[in-house]
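Dropping the structures in below, format is structure tokens.
Where a number appears in this text, it was derived from the coordinates with a stated rule and is not lab data. Remember, predicted model here, so these are calculated numbers, not experimental data. Cβ atoms are built from the backbone, for glycine too; each structure is taken alone.
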Structure I
Amino acid sequence: MQQLSTKHLLGIKGLTADDIQLIFETADNFKDVINRPIKKVPSLRDITIANVFFENSTRTKLSFELAEKRLSADVINFSSSNSSVKKGETLVDTVNNILSMKVDMVVMRHSSPGAPHFLSKNISANIVNAGDGTHEHPTQALLDAFSIREKLGDVAGKKVAIIGDILHSRVALSNIFCLQKLGAEVMVCGPVTLLPKYISSLGVKVEYDVKKALEWCDVANILRIQLERQQIKYFPSLREYSLYYGVDKKMLDQLDKEIVIMHPGPINRGVELNSDVADSEHSIILNQVENGVAIRMAVLYLLAGVK
């Protein structure tokens, strides 16, 4: 069996293009599995996986849990809101206590950038980063690129615009790294206050006019405004943001081509995306959710083979 070049999935930066292709090919097989009447395989029946979430999550947590159960792994769920972390226990102590219960793999989301990297140096289990602060969210980038490949046949040579709150988004950074490794052209678009100062050093095009971004791209990946991570106001109001950066059906109808609309969720309907776009034939948002389970199955399965 082919193996990944890494023991952990801490970020897209640590993967090679061959790793990404191997994950995609494995996910193709698992996508067939999850569309069968019996949706389980015994691939990880000897493996115990802990989902350690220090930040709220619905889609990612459910997707990982479903992927683990589809692979027949034993699953334990940990959430910091009702744990000893509230009593002052350190991250390493928390995870070591979980590992002493003979856990093989840790799926972790944390509000601090670099937390999974820190942990990987201190514990022996495989670690999957399910999002660390505003840094990376590698499985989301993988499922996004996989969804583009499924819809358009290939990622190489495609033009992908990432539109919205780039500054606070871990999805944007992981997507940029992943798409570039697969040969796509990437543009970021948003208000100047929501684009990081360093963004052009990543080799992406920068655009401030959403209509021009839509005219340029084959795929628009639209991000929500992350109000929970904003300590100060970056724009006057949500209404104003929607007016200048919201995408609606009228804008898509004015283009001289069909483009693909994506969104990592949750959608703020009527802010960055109108319902007439989110629910239209342009949108592959629900395909992304389905592909998320197949991609996470592939990642867990491949990492379990790397000790």
Structure II
Amino acid sequence: MKLRSPHLLGLEGVPAADINLFLDTAVTLREILSRPIKKVPTLRHITVLNLFFEPSTRTRISFELAEKRLSADQINFSKATSSVTKGETLLDTIWNIEAMKIDMVVIRHSVGGTPYFLSQHCDSKIINAGDGTHEHPTQGLLDMLTMRDKYGKLEGLRVVIVGDIKHSRVARSNIWGLKTLGASVAVCGPTTLLPYEIEKMGVDVYTRIEEALDGADVVNVLRLQQERQSSGLLPSLREYSIRFGITKERLKYLKPNFTIMHPGPMNRGVEISSEVADGPDSVILPQVTNGVAVRMAVLYLLSGGVGKIE
């Protein structure tokens, strides 16, 4: 089965068949991570450029590990030591690197739409590792895989995304992907951190945490992205924690077999208490493991999915 698009730019408009193919392939490849030798020669013919213009820990390491596990050659780009600091444009940078015969580009950039722009001007396969406040498709996929691992399916689940929705590319990818696979999605946060007309994405909108959590299966907790916020959106972190923080006391509103998720990095004691983050219903660390498997699947499928998985 082939993917509809040669790139992964976002989950908006991606058909259910493609999303399920990513998830099913990730399950197959995840087995490699449990082997004594966690490496296969599947992508030894592929060269991947990791082009990160923003700080990243989990996503960058996860992509690098995924590439190594599949034996791809990798080039790690550093903005601080590149010709971008001398005034070279992004497109010239990519064209020059492409002239060295690379196959795939994993890009994170502060400007939304950058991966799409590159896909229109480059021959390489483009993978969006987060663009501005637009999308973060591999995070959306790994979140969905983690939910599917527990519940067996996504159809019919009630998922609540809590926090800084306005600045979250994770929220947007989750919304598009989850709705495509039949889940019900709600968002909750202060009105200043909710995007204008977010309800047009087909989600329920709440500004009271107790109402949002009532009857939910999954709570995906987002951090406050203070680096993207203008001043005056919140009175204080303390007030946010009191009104919207996910604490043990608030878990009573959820369904019995509930799940707590967080894409990281966490601000413990602000959007989530340590008691909840480290509790038995948290799948935060399995999310990280699934991140490697999902990114292996994306690399494998976008490369053509023809290499042998041994």
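Tabulated data for the structure shown
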quantity: Among I, II, which structure scores highest (criterion: distance in nm of label points 7 Å out along Cα→Cβ at positions 187 and 243); calculated: I
quantity: Top of I, II by distance in nm of label points 7 Å out along Cα→Cβ at positions 163 and 251, largest first; calculated: II
quantity: Top of I, II by distance in nm of label points 7 Å out along Cα→Cβ at positions 51 and 139, largest first; calculated: II
quantity: Distance in nm of label points 7 Å out along Cα→Cβ at positions 75 and 283 - structure with the largest value, from I, II; calculated: II
quantity: Which entry (I, II) yields the derived value 2.6 for distance in nm of label points 7 Å out along Cα→Cβ at positions 171 and 211; calculated: I
